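The structures considered in this document are given below.
Laboratory data are not the source of any read-out in this text; all were calculated from the coordinates shown. In this text, all values refer to a predicted model and were calculated from it rather than measured experimentally. Cβ atoms are built from the backbone, for glycine too; each structure is taken alone.
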Structure 1
Amino acid sequence: MLTEVRWHGRGGQGAVTAAELTAYASIVRGLYALAFPEFGAERRGAPVTAYNRISDRVIYDRSPVERPDIVVILDPSMVNLETVRGLKEGGFIIANTAKKGQELRAILGERYRIAYLNATAIAMEVFRLPIVNTAMVAALVAATKVVDLDAVLEAVRARFSARLASLNEQVIRRAYELTEVM
């Protein structure tokens, strides 16, 4: 079974790293996975899109994901219908936002499942910076179970220094607990 994820964020928020961590966690669990970015001029704050394909079979397709099963939105200003364009009916939206339940439903409609948390607040509390990538990976895992939490923690330990891994682990555990699904 193939699962396709599209990540939306802005330069500096960690969308590409989030996709890479998700792929690594999937591979650790014996799946095949790809992670790849798409962005224009590299600069902090510019829109960034990254993709994952996760499957129990070898994946050859490296084209952009136009009909994702899941859309993860790292930047609260991007929580809108244009960002989720192409999302499959009944697909999942995972949003970093301070908005709650029905407020999000009013923006995103009834066609999709929605999971949300204020990842920015968690990142600011732990890092003192709005780097929300690992919080959003945790939200993805909490909502969809596309990979498991232990595999994500293993990916973080492999990717970051011990100090950064420890901080990211705090963010991940908190985000996992605080993710709300509707």
Structure 2
Amino acid sequence: MATTINSTARLQSYQTLLYARSLQPELAHCADSRTIIQDYYTLNTFIMPGSHACIFTSVDGCATEHVTDNTLGNSETGLVESLLCSAEKDIEHQILRTKINYITAAQTEQLSTHIYNDTLEELDQLARDQDALAHRWSDRVGSCLSLVDIQKFADQIHIQSYHLIAAESLVLRTQTIFELKSNK
């Protein structure tokens, strides 16, 4: 008889943290990273098992999104918003004294094992097809995946992330936009 793991610990601990500064020194333990340089901004993306950070820098400031299930050791310095990711939630925040506007939505789901495995397979293929930033690893139950897919535009960048955790059959999805507002 199969044992079903029905843990909501990780589901309840995931949060999106928004900082009005760079977190780059704190992200030294990342599994992979990618940098995108556009005319008006730079995006540095870091991926770790079950988490990611995106550092958006423009000529007048910086904003960092850090999605994590680590409730300990997160810096309070420069923290301007935090959002628990359980269920469906969204926020919008204009970074003070900059043109940077941040919009994000987070959704979490706990799936049955076979739907989790199908979702993992589908998103793994998406990561390969889109050349998305991806990290694959295993936990005590099975295969896990974190991926960040990015679409760049002249004055904004769209980021979709997925974190799949086998031990809880958890799927966390975030959709984020960093945009540069004009002075109109």
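Comparing structures 1, 2 by distance in nm of label points 7 Å out along Cα→Cβ at positions 54 and 94, which one has the largest value?
Numbers: 1: 0.7; 2: 2.1.
Once distance in nm of label points 7 Å out along Cα→Cβ at positions 54 and 94 is tallied for 1, 2, the winner is 2.
Each of structures 1, 2 was scored by mean count of other Cβ atoms within 10 Å over residues 126-133; the highest score is held by 1. Computing distance in nm of label points 7 Å out along Cα→Cβ at positions 62 and 158 across structures 1, 2 gives 2.0 for structure 1.
Given a value of -12000 for helix-only ellipticity at 222 nm (-39500 (n - 2.57) for each DSSP H run of 4 or more, over all residues; to 500), point me to the structure among 1, 2 it was derived from.
Source structure for this number: 1.
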